[in-house]
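Each in structure tokens, the structures are laid out below.
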Structure 1
């Protein structure tokens, strides 16, 4: 998609209203950026070579994910600046922000004028606890120019011009108006305080969110701002909806669903074939929505999509299944055996995908 200076300059300098800027970013600029990030030329700089192992313990695995995230952020700035230069825009570039916590990147002119600003988060799809936080206070966010970018990525073992063992691939890039999603986050958090506040209040000071336990205040370091806990569908306390806020809710709920489903799909492709002892897996859909994957008489299903074991028993029977593994949205799992008489018996369970040994079936 060819881009020109006439659209790049006003868009990146923040001369559009927030909704129009979001349209342009989602529909024009960011798809080009993702296309470039997924080229072999970029992916080779993030590849794993020569049989190098990725650590499995949680601490070092987190370090690997953080490093991938940081490099994706750097590549975002590099590629965006290159797109500007290729379009003949010589006086704009993306700058790394080193002086503050927010944002990560911002558009600058050679004279220092500031344009759009971007906070960048990256989530590996297969991670059971996708715990990146967006906790910047609304007072530090400009409603017109600031945006949250969330990359969803995963290791791919595809062949390319470069002989890597594996290399990250961007599955999707999500973009939100930062002020609007922060408004949803704060409304949700403030309207579900803990039950043990005592005589205190939950709220904000000038630096961060503050919670209270039994009248004692401390900085909130738990769930505030976790990307998959910002908002929930049909929350009983509704904000004053604006078109941009309603759009943000719609985009956010779609984001949550896609992130969980992408990780589940990755797990299914890696584990179901060995578990079932067959080479092919096929999607399972209910009402037009993919709820799982089947291989022979075995299946992996997302528990929330089929209503759990009790509601899913009819589906198990219709598909002729003998073994079923139900995964939660955090990929904790329970394996069931379906007996000849239709009885569904639990075989084993685990809290993390790495605890799942594919070849171990029911006794």
Structure 2
């Protein structure tokens, strides 16, 4: 990916020029531009910390990102992590933390480690804390430390400005990566249930089969179809039917492991992918979901008292098939067999079909 002549490059160059500081050299600018060559947050952070370490000498460097649902900074990468002045996470409400102060006030903080001069002297550490802010949103913060006994222990103004320039580019690169992955994720999500869609199911199943083949493990697929779901739409309307499907998705999600993958296949059909799971445990997992759906009272968003059952088919790699499409076909056929026989049951795919 080349950035020569692109609008992003021009915008970042303008931002650096606006700093009106000779310390922002072409070397720093070019290094900062490299952060925009990837849309993988992990790779961006890895490169950023290498650049920071190269441009500003320090005993430690650490990149913290803000947690999504709590006011906390979480360590994601560090240089000389065992010598860090803080732990693996920092609460933003921690008034004694310069890192938290830099993040909450969205400004660079330098000085001794601790809230008082005495504490700083006792700890013997000088900090440089730079917030990561892009589009007025806090993404995290970066911390560097030096020991007071070292040669030139304090961070000089030119070093601070260089770190700020690199961190500014890092923040924009991370924001771009986050927006890209969110946009990509949205194309893989079912609009109604917020489960993954068929497109992503096949992609993930292909990946999991390759991994299972490499490590000699198994992967199972559970194909599920609700029994008589049309009656819900007929009795309560399509809006209630849609709400019920969302409730079904929630029941499935609450019945499987965090490592399992759930997709809406279409209509009232769902597929569950079970990594590192042979056929018998796969049948047991399907039975657990079947039992919970049968016991659940769905309200359809209208306060109704709806009871449903579902039919399930299970197929496993490598026992039944070695390709994703064939595996789903066999699980679908086993589900159809369950539905044709007595419904509300689980069937294992036949061998050599």
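Points worth noting:
- Highest-scoring label, criterion being distance in nm of label points 7 Å out along Cα→Cβ at positions 86 and 214, among 1, 2: 1
- If mean count of other Cβ atoms within 10 Å over residues 166-173 is computed and equals 24.2, the structure in 1, 2: 2
- Highest-scoring label, criterion being distance in nm of label points 7 Å out along Cα→Cβ at positions 38 and 294, among 1, 2: 2
- Among candidates 1, 2, the computation of percent of Cα pairs over 39 Å apart that gave 25 used structure 1.
- Which of 1, 2 yields -14500 [helix-only ellipticity at 222 nm (-39500 (n - 2.57) for each DSSP H run of 4 or more, over all residues; to 500), calculated]: 2
Laboratory data are not the source of any read-out in this text; all were calculated from the coordinates shown. Predicted model, so just to flag it, every value in this text is computed and none were measured. Cβ atoms are built from the backbone, for glycine too; each structure is taken alone.
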